[in-house]
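Computed from the coordinates by the stated procedures, all read-outs in this text should not be read as laboratory data. All values reported here derive from a predicted model rather than from experimental measurement. Cβ atoms are built from the backbone, for glycine too; each structure is taken alone.
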Structure 1
């Protein structure tokens, strides 16, 4: 899952924009990169999940095949054509990225790669930091990037980064562990990246600027949450109502998930006390500032 702020309208225009950016990325490598937009638009997925088929004339590899949708399955197989499929890789095991991987691998006789098993996903081959998956004369290198989920990886092809839901186009992402997420963003800074090819939204041409924005956005959001607590907010819901006052109310319950990730980090930092493990309703879970 990506983020609640997505808009899923204008599916065709969105797909065309992504395809144009993907062609630019392919020009920087000897590989062909085909983009297929899964027909699963929604609040969390935007226009849909971006599936990529990477390869040359003889072999191909699939990245993030998405959910089990017959139409999408058939388009992936058609795009591969008569080439040998050397692998199906998922960036993480969320339901909008991974469930089609095993059926597709079985159909194509290809290994299925992932960092860990998950619901409706069982890799035949586990991969981790620094592992390489060969495609013709090039390879994709695994970059471990926990934060959005603990099993998240990105894939580096030359200077192009397939970023999954670590960084997406047109929005920020939902986060499981904010401390790990920020560390994973910082990990990308030294890389000389030319393009980000995300799991949702359009490709991005200036990765350094995007990474800077993602980090600064999270720092600013943390400051806003602390200010809300200093001004008297004492529950997750109260923090959301204060910090997300410009966001439509129907999205506030989803915004609470992002606030909770920030509060867990602030708890680890010794700034607040917050425990959502046993919470029946996250919205009403209490938060308190730690007084020095």
Structure 2
């Protein structure tokens, strides 16, 4: 195919490849299937791709078809329904300038013209306007996946996005062995607040740097206070049938989560046995991961298929 020959030629010159894909062209009988097949094929060759919602621009054949009722563009909600399976893929982007207005929580995703680095430990890096804007969105606009009836709270990772970190890779590998894993919603607790895993690819969750070795007793106390309130706000809004966590008992995030659940009358279940304080990479070791797997296997039968 011409596309593949072009990709090989570009690669031979040492260049990268970016692909643009128009979603919902008039010849697509099944838009979702057409898009999924096209994205899957393109990612075999491309380093990055952008999905564009097809629009009937003036003085084009597409505009004539739209005016004649032969074809219509997707509204923004329909567009996101088509591409939602590809949104977590870090190589896939979408072109917001092509959208038409629509009522959906995704239309309220925070946008930032300036993306400042948020690095360090302190009040400024904890109660940051960017974080506060996101936490307001997550509690007041964001809708958690209805099919994921069990929440598993987990720590962040030093590597960003989280999915690239050692611990998160290990957690995902463990979940693969659990029946009904698609019923489990991963939610991260970190200095930016409460972060549903599907939002972790957005700024600033994909790039901040909180440095725990610089924490003082005072900032640890403040972190626990702020995080507890953020968790209470999240838990009041987003309801689950089961609540689990995978933290070490001496972690400030665990303390905040435990206090939040106690104050709201929520039963919180732990997925790891106790470890010696300060044990390095304790959650990523095989024994802890077996604890996680064993706990999730026990509850998997209680999760409705």
One of 1, 2 was used to calculate mean count of other Cβ atoms within 10 Å over residues 158-165, yielding 16.4; that structure is 2
Calculated from one of 1, 2, FRET efficiency 1/(1 + (r/R0)^6) of positions 46 and 222 (r between Cβ atoms, R0 = 30 Å, to 0.05) reads 0.10, and the structure in question is 2
One of 1, 2 was used to calculate Cα extents along the principal axes in Å, yielding 64, 37, 34; that structure is 1
Value 0.55, calculated as FRET efficiency 1/(1 + (r/R0)^6) of positions 78 and 118 (r between Cβ atoms, R0 = 35 Å, to 0.05) from one of 1, 2, is from structure 2
